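In the part that follows, the structures are each spelled out as structure tokens.
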Structure I
Amino acid sequence: MRPTYEQEVKALEEHLKGLSKEKLEELVYLVDENTDDRMCIGGVNFFKVDIIRIVEALETNTEL
């Protein structure tokens, strides 16, 4: 059975927790450069707002 979008977002959160600050900044740049409202990561089309929310939470040490 295919994971739900919410499960995919949780998996992305866990993956991004392991990235360096530089890699997170690079991801933010790529998200900003993308003109669509979604971005494909690992074969999953995530909403850009979800990616930005996760990165901002990680940068500010806010609970996800």
Structure II
Amino acid sequence: MTDKQRQAEIDAIKRIVAGHEMMIKTMLVNNSALMTVIEANEALNYHKELEDREKRNPNLKVLKAL
């Protein structure tokens, strides 16, 4: 293998590594966004559940209207 071939192979490997790093970063961002959406949905479901319970039993109200 000549020096030029070796350098070409090293450059190709560096491009592969850079591509994989970008894929990992993208997956992490997408995963983080997905977790935020899931957490928001869980919070909304929790508040809907509280509201439903309060409608069935008004004495359970956590916050009273002023």
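No value in this document is a laboratory result; all are computed from the given coordinates. Remember, predicted model here, so these are calculated numbers, not experimental data. Cβ atoms are built from the backbone, for glycine too; each structure is taken alone.
Out of I, II, which one gives 4, 17, 31, 27, 15, 5, 1 for P(r) over Cα pairs in 5 Å bins from 0, in percent as computed from the coordinates?
Working: I: 4, 17, 31, 27, 15, 5, 1; II: 3, 14, 9, 10, 8, 7, 8, 6, 6, 5, 5, 5, 4, 3, 3, 2, 1.
So the calculation was done on I.
One of I, II was used to calculate FRET efficiency 1/(1 + (r/R0)^6) of positions 4 and 28 (r between Cβ atoms, R0 = 30 Å, to 0.05), giving 0.75; which? Please list the in-between numbers first.
Working: I: 0.75; II: 0.25.
Value 0.75 for FRET efficiency 1/(1 + (r/R0)^6) of positions 4 and 28 (r between Cβ atoms, R0 = 30 Å, to 0.05) corresponds to I out of I, II.
Assign the value -31000, calculated as helix-only ellipticity at 222 nm (-39500 (n - 2.57) for each DSSP H run of 4 or more, over all residues; to 500), to the correct structure from I, II. If you can, show how the numbers build up before the last one.
Working: I: -18500; II: -31000.
This value belongs to structure II.
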